[in-house]
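As C-alpha cells, here come the structures.
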Structure P
Amino acid sequence: MAALGYPLWRILTVNFFARGARFAVLSILALKFGPHILRIAHSRPFEWTIVAITIVCFVASGFSVTSWLRKPQVGRGAARTGN
C-alpha cells in the first residue's frame, strides 16, 4: 500500500501515463513554437533581463548568507561543551 491507500502499481501506472502525456504535449509545443522561443531567447533585451535577474539573485543571496552568519546561534554552545 502506498499513500492514501492506493496500491503502488496503480500510482506508478498513473504516474507513467501522466508523464507520458505531459512530455507528448511539451514535444508538440516545442516543435510548433520552438524556433520562435529561441529567437526571443537570443535577443539582446532577453539576455540583459536574464543578467539583471541573476545579479539580483546573487545580491539577495549574499544578504541572506551574511544575515544568517551574523545571527547568534542559540543553543549551540551547550552541544559543543557537553553541558
Structure Q
Amino acid sequence: MEKNEIETLPGYKWIIKSECFLDGVPSIGKRVSVDSVLMYLSLGLTPEDISRHYDIQKEAVLEAILFARNEVAKNCNSNRI
C-alpha cells in the first residue's frame, strides 16, 4: 500500500487502513480508530452513543467490533499448537 492510498479492508464496508490517517491503524473512515471504539465500549458507551458522538453509522461501529473480534480470533488461532 502506498503512503497516500486508502485501503478498505477485504470483507468490510466501513473499515479502512491508510498511512495518511491515524498512522495506518484500522479505522472507521479517517478519524475513528477501531481501538477507540473498543475503549469507548469499555467505558460503558453503547454503539449508539459512539455513532451519535462521531456522527457515523451505527453499523460502522458494529463492524468495528466485528473486525476486532475477528482479529483476536485470528491471533488466538495462530498461537495454538
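The numbers here are math on the coordinates, done by the rules we state, and not lab data. Because the structure is predicted, anything quoted here is derived from the model rather than measured. Cβ atoms are built from the backbone, for glycine too; each structure is taken alone.
At-a-glance table
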| read-out | value |
| --- | --- |
| Per Rg/Rh (Cα atoms, Kirkwood Rh), the highest-valued of structures P, Q | P |
| For 0.95 (FRET efficiency 1/(1 + (r/R0)^6) of positions 30 and 62 (r between Cβ atoms, R0 = 30 Å, to 0.05), calculated) the corresponding structure among P, Q | Q |
| Entry that produces 2.1 once distance in nm of label points 7 Å out along Cα→Cβ at positions 38 and 54 is calculated, selected from P, Q | P |
| Answer label among P, Q for the case where helix-only ellipticity at 222 nm (-39500 (n - 2.57) for each DSSP H run of 4 or more, over all residues; to 500), calculated from the coordinates, equals -15000 | Q |
| Structure (P, Q) behind the derived value 0.15 of FRET efficiency 1/(1 + (r/R0)^6) of positions 6 and 70 (r between Cβ atoms, R0 = 35 Å, to 0.05) | P |
